[in-house]
Structure 1
Amino acid sequence: MIKKIKLLFVAVGLSMTFGITSCKDFLDRDPQSLVSDKDAFKNFVNFQGFTEELYHCVPDFSNAYWTNSWNWGEDEIQSTAQTFHFCVKIDNGDFWGWQRNFDGWQAGWMDRNNNQTNDDRFAKSLWGLGWYAIRKANMGLANIDKLTDATQEEKNLIKGQLLFFRGWYHFMFMQYFGGLPYIDKVLPGDQKLTLPRLKYSECADKAAADFREAANLLPSNWDNTTAGKRTLGKNQLRINKIMALGYLGKNYLWAGSPLMNSVSGGSRTYNAEYCKKAADAFAELLSLCESGEAPYSLVPFAQYYTNFYTTGQNWNIPGGTEAIFRGPYYGANNSNWGTSKQYSPLIISEGDVKFLPTSNYVNYYGMANGLPIKDVTQADSESGYNPEYPWKGRDPRFYNDIVFDGVKMVAGSIPNASEANNRYANLHTGGSYRDIATGSRTGYLLFKFVPRTANKYDQGYSYDKSLNIHLPYMRLADVYLMYAEAAAQGYGSPTGKSASYSKTAVDAINVIRDRASVGRVATKFLGSLDLFMEEVRRERAVELSFEGHRFNDLRRWLLLAQSPYTLKKSLEFDRASTLDPNKDPKENRVLNIRETTILERKFTDKHYWLPLKNNDANLYLEFAQNPGW
């Protein structure tokens, strides 16, 4: 865990205007935390202490509140017990809901009243601390010449971190709000603001310059540096070359995507040049990892869950060798104060707010042979899907992530005999797990981020089990998939590739499928770029399911407002016979299988961007509100 040294530097200008009203609002101050500029920048240890506050501006979106909403595409729907989470507001077309003024519960990680860089996970928000972090990074860069009592390696480490964070916070804002002023210097507090909103491409170019320079300055592994050996084995979260390259590529791919390309003055298609740049950045990263120079690799599928949670290991942050960029994790077992309970129905758990996978999204999980399911209600002789046995022969990730009808959910004893029937997931139409307020609305449960023992009987989320849930912002599997998309679009073919890397776009997809023992991309999808992109999008949907990527993917692909991506459905069916506890639930036969639309989201083009705060958009003429809002 990164140690934070409490320092206070007054934030003025844009960082104060955009979401922070005073120092007291966002930083816990005490007399000992006031450090002079001379002391803060004089040597590596002090300057690193100054820099490490930037890490504590990163929200932990998976543990930001008691229960947590971060999936806003067509992938997930919330139970009806409460309506305060942003996912519900988005379903209703209310994109203002990301703002604290529209969320009386202060549950969202995008914006909050109280923003601090202490160890309180409830006191972090992207908008509230992001502008502060950008200003702080600029202050560090403006004072880098004062770092004289340091080696060149130490100077590079400091400057590289500052550049990365300046680029990262800008990128995070850009992907939700579009082109903004790119703040690359310390703004005087008494200066009238006139900075214009740049085109998305102009912002992306500036962020790319920061990420590229950061990658040039930073090591692949801090443990191999002289400075890093002082904290040997505790450097996993420190910004390095791989993180900088990952976001360099992502920033370029986003800039080259149809939505961003269209608002930058291009067409509603991909920008091939940006995609080529993205492919090259990802290629550099993947080459370093595959050669062993960087300490990142895909975890074996048997340990796939360690990307997202650990059990029985107090303070062991999840992620393993696959997590590339994560924010700090605050407090062992904090996940159990809500996050671990938001996936199990109340009938075997606690709490009323539940997050459920939609049946239409679960359909993206195809068959083990790698072929997609065309229609969940119809037999498919090519893929082998049979609607009477819908759980049979599916992609192994389906069984890892999704709980379906008949799965054993409680391993231990159930004291009350009247509740014994709830040992198994009764997710058929009319089953005990089906409850729109506190159970499943869709016929499925999501268990990608919690073990099956996360229930009130087995107490899989009790303190003595030390369940820690913490999702990364970026992991290596995502990089392979982004490379596949960028290489295919940049070079116009499923076999497109960066000149500096051996793998083609389709090769990268197959790396991920091989890990899960899923059939490789079928030959029929390699005949055209459009057909291949269907599999690229489906693979992202499955591998990165419910990790917070889908909303931004649908937006950048210009699909968010298009049917069927506006629909959220449930799976309805009857059991063909009484549940046999001795039978593998994959073999259970069902009858009358059908899908029912729960809701249809009414989106227009304005919904491709979140609205800025009206108070901010009214600050000065050049800082305009997003169209339609």
Structure 2
Amino acid sequence: MEPTRTDRRTVLRLALLAASGGPMTLARAVRAGQESAQEAADAFLSRYVAGWLPLDTAASEAAWAAMTDVSEEHTRQQVEATLAVSRFVGDPEVIATARALLERADALDELTVRQLRRVILRAAEAPGTIPEVVERRAEAEASQSALQDGFVYPIDDPKRPGERISANGIDRVLVESDDLGERLAVWTASKTIGAPLRDGLLRLRDLRNSVARELGFDDFFALQVADYGISVDQMIALCDGFVATVKPLYEQLHTWAKYRLAERFGVDPPEGKIPAHWLPNRWGQLWPGLVEGIDLDAPFRGKPPEFITEQAERFYVSIGFPALPRSFHEKSDLYPVPPGSSRKKNSHASAWHINLEDDVRSLMSIEPDARWFNTAHHELGHIYYYISYSRPEVPHLLREGANRAFHEGIGDLIGLAAGQRPYLKQVGLLTPEAERADPVRFLLDSALDGASIVFIPWSAGVMTHWERAFYAGTIPDHALNASWWEMAGRFQGIAPPSPRPETTCDPATKTHINDDPAQYYDYAIGTVIKFQLHDHIARTILKQDPRECNYYGNTEVGAFLRSILELGATRDWNAVLQEATGSGLSADAMMSYFAPLSDWLQDQNAGRPIGWS
């Protein structure tokens, strides 16, 4: 029988009493030097994990149900399970004991210190000193997710009265359609979700900030950045450095794309910014389908969607990783909801480590095309990261990436490897046209569509700066859209097709703003890590050109990756990267990868005004 709220509180008390001998006794004893700090910490962490892990697993199960089968009942169960975890990790006794132990960090081993810091960061998400705020936050986040996951986009088009469209349908039209009227209708439909999410997002901002400030963080954004062990200013400087590094090449890509799209639509190119509905992505974060002569979808037409998953798994097995557990295939939700089904599910691809042991799953909506081929390889990167560090040497509290960006970087790395022509050719997924294509055009497609050059101004620029300002309170509630489009114009050179009213909320149309908040710089850092690791693998292990290399079947590549993945969060992320590649975090490898493209673009753009100022 599932515990009641009182029962969960009792579980917490028993766990702490067993560890400390009485309320607050351990914290006082440690501060007074009456207990061995290491022995006390070991006892505390053992009891903490014993109480926390079952609750966390139950919360993951409830969240999985809420995202794969959206309903009021599943939302209610998610709230209850989340609150159970929150009450445990945020209990004042947990906070006091962990803080007392950290005051004697010099007497503790490194793994213990790292675990205690994780305890504090978890507590900061749900401090028990303000339980009413924590409860309101859990309810608000579950409601926001349910509203987002269950939304169906209406199209305001007289030619299509009453028609609604899925997220996949929106993406398909924006990639394929040459009709600017249709594109505008679909792009506008993609923003209709913002209005119903607006009030909930403002409420979540205040609740998230309240929990973060309770444990001394400036705001919720600062709490999330703390995972990296750096300040907010340092994170912003890091992201601004990425934006500045790619800017010259991005401006060349922006100019080329503007003229290419104008030609495609049969109109004159705009003098400055690109109209948002021209681009083949709702937020302009990726620009697929602009390069002629490279139809990467062709090899997948007619194949069942299951082929995508199976080939992604074959990739990992070929480099020495184990086959996925049977439970992965049994429990995952990998394909679109069948037509006519009343079930609704989240449309955003994700990977799940339900019990921090062997229960790994993925949520996708795979269709047989190149985008989902890349996405499946990426999501299985997360899955194999989970599998690699789920071993006795890695404590449960450290079964995470070296930092959050490492998880994204590993997934993106394999996504990059999955697009290399030698790999595609070896597995029969490269058309003769693609094989003969100019290598520079593949680079162009990768710079536009992969998580690379075009992605950095979006991830390190718009998303990171907007969320930083949103949680810091420097964006007025009446200017959410105005600030959003100012940043899109400044960083991406993109403008809305017409003025956007403040009654809607275009930032809230991005999933991560709602349910994965204040962490989007993870993807920017992960992109840089991706190219840094790829450059090392190609040049040092494979001895191949980074732009034309093949990981498939090379177990030395797999061994290199496992040496990183199996560490989890037991080591400092800077040290892990330095030891793996010989250098600290740097965008140099990314720019080196695209060096041949720069000269080509300058030739193509000769005589054109560059940029959008």
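Quick note: the coordinates plus some simple rules give every number you see, no bench work behind them. The shown structure was predicted, so the numbers you read here are calculated from the model rather than taken from an experiment. Cβ atoms are built from the backbone, for glycine too; each structure is taken alone.
Suppose distance in nm of label points 7 Å out along Cα→Cβ at positions 40 and 72 works out to 3.2; of 1, 2, which structure was it derived from? Display every interim value, and only then the final one.
Working: 1: 3.2; 2: 5.0.
The read-out was computed on structure 1.
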Exercise. 1, 2: which one has helix-only ellipticity at 222 nm (-39500 (n - 2.57) for each DSSP H run of 4 or more, over all residues; to 500), as calculated, at -18000?
Worked result: 2
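Out of 1, 2, which structure matches 13.8 when mean count of other Cβ atoms within 10 Å over residues 376-383 is calculated?
Values: 1: 13.8; 2: 25.0.
The read-out was computed on structure 1.
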Exercise. To which of 1, 2 does the computed value 4.1 (distance in nm of label points 7 Å out along Cα→Cβ at positions 192 and 240) belong?
Worked result: 2
Problem set entry | Among 1, 2, which structure scores highest (criterion: mean count of other Cβ atoms within 10 Å over residues 56-63) | 1
Seminar exercise, completed: The highest value of FRET efficiency 1/(1 + (r/R0)^6) of positions 136 and 496 (r between Cβ atoms, R0 = 35 Å, to 0.05) among the shown structures 1, 2 is in 2
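Name the one structure among 1, 2 that FRET efficiency 1/(1 + (r/R0)^6) of positions 152 and 336 (r between Cβ atoms, R0 = 30 Å, to 0.05) of 0.10 was derived from. Before the final figure, lay out the partial values.
Working: 1: 0.10; 2: 1.00.
Checking each candidate, the match is 1.
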